[in-house]
Structure I
């Protein structure tokens, strides 16, 4: 597993939420990435209409990955009320191009 990896996290909407990303360790004391508090568009209450689109490109170091099964943990760390949260558009892990021999 050599080369650089990028996690693309596209959010269709967010309302007073925070998304934390951890790679291969859901119990790590600090996340590998956090959006911090985002969103005031209230699009969740309107079923995604007129939400603010957010795109995050998260670099993942090669040392964080293993040669077996890798797990990406996403956690919404703020909330507690029904309309506080995030709506995902897509989540994609991009790896380096394959070497040609």
Structure II
């Protein structure tokens, strides 16, 4: 059986820190607060967590500063007690609707 390409515990750590800091955090600060290596944090933000986050970058192609936060709808839905799976489905439906 193939090992998943992501660790649910790492996702949980990153999300917990993002929930506690709705104003957003620098990527390096997020990594430090979550206890996750910076490269791993960047990987998860670019892949598994991409639909859940907003990000602002300052700088040119090198992204000198990258600030990430959860999308407002994610925070709202988490506060309603919705699961991440359900939130991901909601976001997917919203994106499909926008494409019409």
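Just so you know, all these numbers are worked out from the coordinates, no wet-lab data involved. Everything quoted here is computed from the prediction, not taken from an experiment. Cβ atoms are built from the backbone, for glycine too; each structure is taken alone.
Taking 1.1 as the value of distance in nm of label points 7 Å out along Cα→Cβ at positions 21 and 53 derived from one of the structures shown (I, II), identify that structure.
Details: I: 1.8; II: 1.1.
Matching structure: II.
Quick check for you: by relative contact order in percent (Cα under 8 Å, 6 or more apart), which of I, II is greatest?
I
Given that helix-only ellipticity at 222 nm (-39500 (n - 2.57) for each DSSP H run of 4 or more, over all residues; to 500), derived from a single structure, equals -16000, which label among I, II identifies that structure?
Source structure for this number: II.
Thinking of I, II, which structure, once Kirkwood radius over Cα pairs in Å is computed, gives back 14.3?
Label of the source structure: II.
If mean count of other Cβ atoms within 10 Å over residues 5-12 computes to 17.4, which of I, II did it come from?
Matching structure: I.
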